[in-house]
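Next up: some structures, all given as structure tokens.
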Structure P
Amino acid sequence: MKLKLEDKLKIIDLYNEGLSTSQISKQFKVSDWIIENIKRQYREHGIESFKEKEKNKKYSPEIKMKIVNRVLNGESKSGIAAELCVNKGMIHHWVKKYKELGYNGLTIKQGRPRKMKDKNKHTKKVNASKELDDKDKRIKELEERNAQLEMENDLLKKLRALVQQKNKQQDEKK
């Protein structure tokens, strides 16, 4: 179960009132370690760390590199994520890309390609596929015609060989 911001704030209030981790976890029907993580995040980074993170925010390669360096220098991903309001999974991904590809791994654009919005692009694609279909049909017709001509050629060669053999036999009889 994913806890909403209000739930996390309520957990912090209950924690400040002195309720135990197990009491709070039973009330919200989550495990103790989730409550412990929320308490630790609150102690280390304050209530600001619970604010909602921006969706679809773009980070420059320089900012990513600074964050990756902090992780590589021993800081925790969770702490950095809470402090900067960045998704912890995203930080993990950046570190992994950096280890695999170096700085260039942080500059590569990720995600799904854009959908075509222009209707003309769609019609061009349809026209192109029709042209390909027409070309494919033409190629197939030409291949069939070529095969037929090759068969006729072979037949004519055999016929010629037979005629020459017959003529040779007649010449030998004379």
Structure Q
Amino acid sequence: MSLNGKIAQTDGSVHWLEAIPNPDKLDYGYATFNEGIDTTIQGYSTYAQILGWDIPFPYPTTKNYVLTRKQDLEKTAHVEFVTENHLSFIQQLKEGEGKDIWLIGGGQINTLLLNAGLIDEIQVFAMPIVLSEGIELFELLPKETVLRLIDSKTYSTGVVELKYGLD
């Protein structure tokens, strides 16, 4: 996210991330993180944005769910669409066997699951950039939620990783 809490520009673009110098090509722990997950959850706008990158689907080895209100979407080779009972679906996923679940976003889904108490941990990377407009990490009206700092890490690029637990 940007330093002022934006996860994307208003149009969903994340091209601003390319403005952050990364001469050492740090992956900020992504490879290790990715080994610990077997499921992703994202909203339809986030999914559509990823498809617009014109790259192979970036999460081919995980089970991927897209939460949406759109009906009649066909399951793809990589994605299953969840069109109703989103919260009970997520609760069932959490109760099932497996590795961690990665909530990719966006802001509306983040708020929905935060308000429902379905997020156990928040890991964000504060990028050294301020965006004038964009999609907030938590859109709409998130409940006031106290977080417990688990860990923080600073990178030479100016990026700060923050990991919080929710009690």
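Can you rank P, Q by FRET efficiency 1/(1 + (r/R0)^6) of positions 56 and 136 (r between Cβ atoms, R0 = 35 Å, to 0.05) and just name the one with the largest value?
Largest one: structure Q.
If you work out FRET efficiency 1/(1 + (r/R0)^6) of positions 72 and 112 (r between Cβ atoms, R0 = 30 Å, to 0.05) for P, Q, which one comes out largest?
Q
Assuming 22.0 is mean count of other Cβ atoms within 10 Å over residues 40-47 as calculated from a single structure, say which of P, Q it is. Don't skip to the end; give the middle numbers.
Values: P: 14.5; Q: 22.0.
Computing mean count of other Cβ atoms within 10 Å over residues 40-47 on every structure in P, Q gives 22.0 only for Q.
Given a computed value of 14 for relative contact order in percent (Cα under 8 Å, 6 or more apart), which structure among P, Q does it belong to?
Details: P: 14; Q: 30.
It was calculated from structure P.
Suppose you compute helix-only ellipticity at 222 nm (-39500 (n - 2.57) for each DSSP H run of 4 or more, over all residues; to 500) for every structure in P, Q: which one lands on -24500?
This value belongs to structure P.
Give the label, chosen from P, Q, of the structure having the highest value of Rg/Rh (Cα atoms, Kirkwood Rh).
Answer by largest value of Rg/Rh (Cα atoms, Kirkwood Rh): P.
Compare FRET efficiency 1/(1 + (r/R0)^6) of positions 80 and 144 (r between Cβ atoms, R0 = 30 Å, to 0.05) across structures P, Q and report the one with the greatest value.
Q
Every number here is computed from the coordinates shown, using simple stated rules; none is lab data. All values derive from a computational prediction rather than experimental measurement. Cβ atoms are built from the backbone, for glycine too; each structure is taken alone.
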